[in-house]
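Please treat every number below as a calculation from the coordinates, not as lab data. What you see is a predicted model, and the numbers here were worked out from it, not measured in a lab. Cβ atoms are built from the backbone, for glycine too; each structure is taken alone.
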Structure P
């Protein structure tokens, strides 16, 4: 019997695809956006850029910017009752519509 693979992106066929009209690289403004410490961000994975992607379980969650690390950001996101520290590139982040956190 063949054993099913359990890779990093398993079970994410619809999540990790783009609309045909939105395929390709994102605009430069999305890459050059800077975030401040304490700012709330949404974690939305951009499937066209593989580097700096968080795990798919964090897709759609809201996190708080803790610090900048090189080109990436340290983001604290809740997973159940635990806080997780994620290192995410800015292509996979977008500003939260709720504004800054308290």
Structure Q
């Protein structure tokens, strides 16, 4: 019985090649800040907003040394594991709050 309980309570580790929770929090923080920047531009054209956001995402990938494939596969994994995503978004909220206090909204 104890073995079954221990197996159930043990967290599954992300597959090899998955971005760490900390790295995902860094990237998601940057993504949310980029989304906010584009929204504040109040562009009338959705196409223009998408183009600007795509450019900001390229900067985020470069800054964090990831590509869209690695980000997407990691994001998909974490989305199927809510316990991880909850922790990640707790970090994101703290990072955004800290950056707002420092007025550091640069990517």
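Descriptive notes on the structure:
- Entry that produces -25000 once helix-only ellipticity at 222 nm (-39500 (n - 2.57) for each DSSP H run of 4 or more, over all residues; to 500) is calculated, selected from P, Q: Q
- Which entry (P, Q) yields the derived value 15.6 for Kirkwood radius over Cα pairs in Å: Q
- Which entry (P, Q) yields the derived value 42 for relative contact order in percent (Cα under 8 Å, 6 or more apart): Q
- When distance in nm of label points 7 Å out along Cα→Cβ at positions 40 and 88 is computed for each of P, Q, the one that comes out at 2.5 is Q.
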